[in-house]
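Chemist: What follows is a set of structures for review.
Each value in this text was obtained by applying a stated rule to the coordinates, not by laboratory testing. Just so you know, these numbers come straight off a predicted model, no measurement behind them. Cβ atoms are built from the backbone, for glycine too; each structure is taken alone.
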Structure I
Amino acid sequence: MTLPSINPTTTSSWKKLQDHFEDIKGVHMKDLFAQDPNRANKHTIKWDDFYVDYSKNRIDSNTLKHLLQLADDVNLKDAIKSQFSGEIINQTEGRAVLHTALRAPKDADFKVDGVNVMPEIYKVKQKIEEFTNDIVAGARKGFTGKAFTDIVNIGIGGSDLGPAMVVDSLQYYKNHLTTHFVSNVDGDHVNEVIKKLDPETTLFVIVSKTFTTQETLSNANTLKAWFLKSASENAIAKHFVAVSTNIKNVTAFGIDENNVFPMWDWVGGRFSLWSAVGLTVSLAVGYNNFDSLLKGAHKMDDHFKNEDFSNNIPVVLALISVWYNNFFKAESEAVIPYSQYLNQFATYLQQGIMESNGKSIDRNGKPIDYQTGTIIWGEPGTNSQHAFFQLIHQGTKLIPADFIGFTKSLHGNQDHQDKLTSNFLAQTEALLNGKTEAEVVAEDTPSDIVPFKIFKGNKPTNTIFINKLSPESLGKLIAMYEHKIFVQGIIWNIFSYDQFGVELGKQLASKILQEFNSSTINKHDSSTSNLLNYYKNMS
């Protein structure tokens, strides 16, 4: 075993946390602040352009002491070393986990099977850079000699969510190229995109490690058929490129082998935007900005790998999350970015977190009797304040939340930025303090309405303040959550880098698809049989 396999509930620190929870579960954070005027300073991490305040959590010094001891009890330090050294920590699939190598400097040394992979990584990065520069400058043209105006990324899961989120988040830095993302096998989706395209000026980027994914190939073939209405087979080589390992299938599709960007088994799909999977990102914002994204992530890698756990942003955030998940029994976490640019950020994190840590079997192959992965959801503020904040403020569920904000706007409208940030700060203050009965009565509230206006407060939040949304700061932010996922997986004694849970539905879908054109129906439960027959009769 390259990773430790320790049931966290058997550790002495877990038992101490259980006892400590009984002492602190009823404590109000207002009292903790009143008792310690220096609380905010004690529970803030300042690093680079990040200011992370975790003081508004239901924790005290003993909580942190026991949580940090838990990290030691499960051998987190050794696990981090195992990941960064290229050991086979994705043991169920027999793979290393080295997305960190993709953003490391050229002189780094990341070995897989004893071979340093950095030369290979930088060879692909050079190819991405040259290709990007040619497309953006208009030096590389379509089959009629026109420069490209549109890029269509065809992929699903990690081949879509990461690049789509980054392109959306970095809209401010985009060049003249218009990007589109096709992921869902829903035919209406791809046809809506087609309506916006000109075959003479559109470049298609097909992202599929195996080049066998049903959704991706269905969409790719539909777009190819549409393209061939205006162009010959020979033109495919000019307009289609692939990010894949399956050269045979790619060339059979009609793509020139020179237009294939390699992927590697030691990069999981949901952590792959740093690889050639990020080609569309590079095309959309330019290679230099793509490279800045990678450099930002590498800075967070160094912080995570080298910083003491007590001052380590991903470690502290992961430990606090475990505290709520496993002791307060909070099932979900909200991620609230106060930037419309980060509109897709929570959606992206849903895959990264829930697909990684949604496991019920431990690293010994035994069923787990404690909670693992958290449910992630969220929307940008201030929109979210008018959507679901009622539940967080006055609902019956405990929902820890990460508030992500920026001290500077990109377009420089200070009036808007001040209003945005005032809401950002006010919401965490309101969630902390709530509103007492005396305060409600003092507002001359009718007595029968008073109970409805009371806020208990004591709702936990982390505040992540970043100077400005830039490619580099976004890289740091994404990497921060990646490492948080890793830490939680180590503590929960699960394998975070496989995703067998998504396979069964795919297998059954293939069988059902065959039945649509058959007179016989295979054995299903009565509900599925009825639904299948209804669809066949109605479609």
Structure II
Amino acid sequence: MKSGNKKIVASVLSLVMITALVGCSNPFAIDSSGDHLPDSGDGKQPITFTYFSEDSSTNWNNMNDEVDKVIKAKTGVTLSAEFAVGDPVQKLSLIAATGNYPDLIAAKADVGKLVDAGAILDLTDLINEHAPNIKKMLGDKIVRTKYSLDDQAIYAVPTWSAVDEKKIRADAGFELQHRVVKEAGYPEIRTVQDYEKVIQSYLSKHPVDENGNKNIGMSLNADDWHMYQVTNLGFQTTGGPDDGEYYIDQKTHQATYHFRRPEEKEFFRWLNHMNAIGLLDPESFVQKTDQFKAKVASGRILGLADPEWDYGDGQNALRAASKFDQTYGHYPVTMSKEYKDTSFWLAGFDGGYGISISSTCKDPVRAIKFLDFLASEEGQVLNNWGIEGKHYTVKNGKRSFIPEVQERANNDSAAFQKEAGLGLYWNMMVHYGDGIKDSTGNYFTRNYPELLSLNYSNAEKETLKAYKAKHWKDLFPTEEDFQPRAYGAAYTISLPNDDPSMILGAKMKDITWKYIPEAVMSKPEDFDRIWDAYMAELEKDGVQEMEKIYTQHIQDRIKLWSAQ
């Protein structure tokens, strides 16, 4: 789930920490209304902003890469950046305890805690007065950046959701190594039974790899907040879009804690079955992310059900070692054919997550101008494509990567990104999505059909050809198969720390994270008993009250977004 971690810190401790923070002495402190903003003019004199993000950025190079040098020259801004390791909510609490907020904060769903403390600015006036690129891009969508029906301030420049997008690249679903489907004769991979069958067939013939190490049928990454990637499979395989921890009825907009759907119980029963027959990695619920990625990089995991951004480092290692037949294709696997994979059920622009400017920021005007540069066409091309002549060329009006650069980006992506810096600002900038062209008629992003085709390995091309597809997206239901969601993505709704649905949600998470591993790893004859106990504990601890409250939040967002 894109909302990531939602761990509730004890209310009293949070209040103490935040109060200490807001009360700290700072010569640049300004009130949260946006009044008395220092006017730094249009100069590009050097300035350093501190920045904290709840998202990791493993290839961040402290602004010493090629793209960053251009950004510093264009804006005068240097970021002293820190990215969360482990639980980002705990890190936010530590930041609060020090008495100083970073100048810029990407807090995602936890932004409500900062709003409650008065620790971040209402950006409405800053955007209107100093951010023409952001203002132009948002247009009438700016209503979707407002915090709530009761508080219509803009507390974050939206960076997670693309402004317009025609998603072209499949990067989720269930994954299988190319060698696995090839040996099976490229059968239809549509249901969990299809998926299970090809894994079982391959593993029975090849129980160990060339080094004598055991091959693994399917592995899960449930380390800390990655547990959401496992639990999300419940709705993913039963026709639900990604709305975080809720299933939203598209007609009534009633919210249900998605695990309470009978359909999802059957998915977790299937995982239990996979464990019972030895096809599920027994370390799935205890391994750390680095261990999971190392297993991927070893080539021993035949199947995954994980977003590519999570296992990508391991797959890149396989590519660097030219083990292309051990990399993965994407398949629209569901419990049965009555369900559609919802990977391409887009939420539309929801404006929920983004980057905030703190009330202690040393120069909010320079900060918003920096973010506005990133949102400009020049900034977006720089982030996606790099520097003309060094990373790409333009011939006959068409922009394309220099071949040597393309090869490095494909086969040595981590080292290349650290050196070049491409893509590092994706979640710091208002941006267009895939399939959208700039003023020169070229695509903003590098995810477009022609370039995707060029980047496929021979093993990938062979698999796609066998399935009569040009791209993995061709195997999936398309955007046109789904109705727009009136509320965007439910998980992007930011709520106050003391909202009852947040407090109850923390209880439900703890219960779920206790029972799901227990149910999956239990003996099959114990599954129903454990699941019934799980449902009973949810009921006892107020799940129906939580659903009622969250339903109101969904309906409030629809009302807010309907106001133009």
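Chemist: Please compute mean count of other Cβ atoms within 10 Å over residues 260-267 for structures I, II and give me the label with the greatest value.
Modeler: I
Chemist: To which of I, II does the computed value 0.95 (FRET efficiency 1/(1 + (r/R0)^6) of positions 388 and 460 (r between Cβ atoms, R0 = 25 Å, to 0.05)) belong? Intermediate results must be reported in sequence, preceding the final value.
Modeler: Working: I: 0.95; II: 0.30.
The value was obtained from structure I.
Chemist: Out of I, II, which one gives 6.7 for distance in nm of label points 7 Å out along Cα→Cβ at positions 364 and 444 as computed from the coordinates?
Modeler: On the way: I: 6.7; II: 2.6.
Only one of I, II returns 6.7 for distance in nm of label points 7 Å out along Cα→Cβ at positions 364 and 444, namely I.
Chemist: Comparing I, II, where is relative contact order in percent (Cα under 8 Å, 6 or more apart) highest?
Modeler: Once relative contact order in percent (Cα under 8 Å, 6 or more apart) is worked out for each structure, II has the highest.
Chemist: Computing FRET efficiency 1/(1 + (r/R0)^6) of positions 108 and 340 (r between Cβ atoms, R0 = 25 Å, to 0.05) gives 0.10 for which of I, II? Walk me through the intermediate numbers first.
Modeler: Numbers: I: 0.10; II: 0.35.
Answer for the origin of the read-out: I.
Chemist: Right, here's the next one. Figure out for me which of the structures I, II the number 3.8 belongs to, where distance in nm of label points 7 Å out along Cα→Cβ at positions 204 and 372 was derived from the coordinates. Please report the intermediate quantities before stating the final value.
Modeler: Numbers: I: 3.8; II: 6.6.
It traces back to I.
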